[in-house]
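In C-alpha cells below, several structures.
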Structure P
Amino acid sequence: MNRFFGGPVLPTIFKLAVASIAVGVMLAVFGIKPIDLWRDFIDTLARIWEMGFEAIEWSVQYLLLGAVVVIPIFVAVRLWSMLMARGGKE
C-alpha cells in the first residue's frame with residue numbers, strides 16, 4: 001500500500017484531504033460548483049465524440065468525391081499501360 005500512496009497511508013490521505021479543501025475553497029470563491037464541473041466534463045466528452053463522427057463523415061465525403069475522379073483515371077492508365085505492353089510484345 002505504501003508504494004501506491006508514495007509513503008505512509010494516513011499522512012498521504014491527510015495531505016490529500018487538506019489539498020482538496022484548499023482547492024474546494026478556491027473554486028467556491030470563483031463560484032464554481034462540483035456539479036458544474038461534472039456537467040462540463042460530460043459535455044466535453046460528448047462534443048469530442050460528435051466531432052469524431054463529424055470528422056469521419058467529412059473524410060468519407062471527400063474520399064468519395066475524390067474517388068469519382070481518381071478511380072476512372074487509374075483504370076484508364078492501367079488499361080492504357082496493358083495495351084501498350086501487349087502492343088510492344090507483338
Structure Q
Amino acid sequence: MQCFIYKSSKKDGLYLYIAKQDDFSDIPEAIFKSIGPPEFVMQLDLTPERELAREKATDVLKGIADHGFCIQMPPTTHSAPGKLQ
C-alpha cells in the first residue's frame with residue numbers, strides 16, 4: 001500500500017499516515033486542529049513486513065484500513081527516579 005506521511009506542525013515527533021496524498025477528509029476535525037497544518041514528509045510503499053522506526057507496519061496498515069489514517073505519537077520520555085534522602 002502506498003501511504004503518505006506528514007509531520008505535525010504543532011507537536012514534535014507526531015506523524016500522520018494516510019492512504020491518499022493531501023486527503024485529510026477522514027481525520028476528525030478535533031484531531032486535525034490539534035496537530036496543526038500537516039507538513040508532507042514522504043511517500044512510502046508500506047507492507048506488513050516493512051520495519052518502521054517506532055510503529056509496527058501492521059498497526060499502521062490496520063489504522064489506515066479501519067479509520068483512514070494512523071497517528072504515530074511522539075516518543076515518551078521517562079525521567080529517572082530521584083534519590084530519597
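Coordinate-derived values only; no laboratory data. Everything quoted here is computed from the prediction, not taken from an experiment. Cβ atoms are built from the backbone, for glycine too; each structure is taken alone.
Taking 2.8 as the value of distance in nm of label points 7 Å out along Cα→Cβ at positions 19 and 35 derived from one of the structures shown (P, Q), identify that structure. Could the numbers behind the result be given before it?
Working: P: 2.8; Q: 1.6.
For distance in nm of label points 7 Å out along Cα→Cβ at positions 19 and 35, the value 2.8 is produced by structure P.
With FRET efficiency 1/(1 + (r/R0)^6) of positions 11 and 51 (r between Cβ atoms, R0 = 35 Å, to 0.05) coming out at 0.20, pick the structure among P, Q it was computed from. Walk me through the intermediate numbers first.
Numbers: P: 0.20; Q: 0.90.
For FRET efficiency 1/(1 + (r/R0)^6) of positions 11 and 51 (r between Cβ atoms, R0 = 35 Å, to 0.05), the value 0.20 is produced by structure P.
Out of P, Q, which one gives -6000 for helix-only ellipticity at 222 nm (-39500 (n - 2.57) for each DSSP H run of 4 or more, over all residues; to 500) as computed from the coordinates?
Of the options listed, only Q reproduces it.
Consider the structures P, Q: one of them gives 2.4 for distance in nm of label points 7 Å out along Cα→Cβ at positions 27 and 75 as calculated from the coordinates. Say which. Provide the component values of the computation, followed by the final result.
On the way: P: 5.9; Q: 2.4.
Value 2.4 for distance in nm of label points 7 Å out along Cα→Cβ at positions 27 and 75 corresponds to Q out of P, Q.
Say we calculate mean count of other Cβ atoms within 10 Å over residues 3-10 for every structure; which of P, Q gives the highest result?
Details: P: 9.6; Q: 17.8.
If we compare mean count of other Cβ atoms within 10 Å over residues 3-10 over P, Q, the biggest value is for Q.
Using the calculated result 1.54 for Rg/Rh (Cα atoms, Kirkwood Rh), pick out the matching structure from P, Q.
Working: P: 1.54; Q: 1.09.
It traces back to P.
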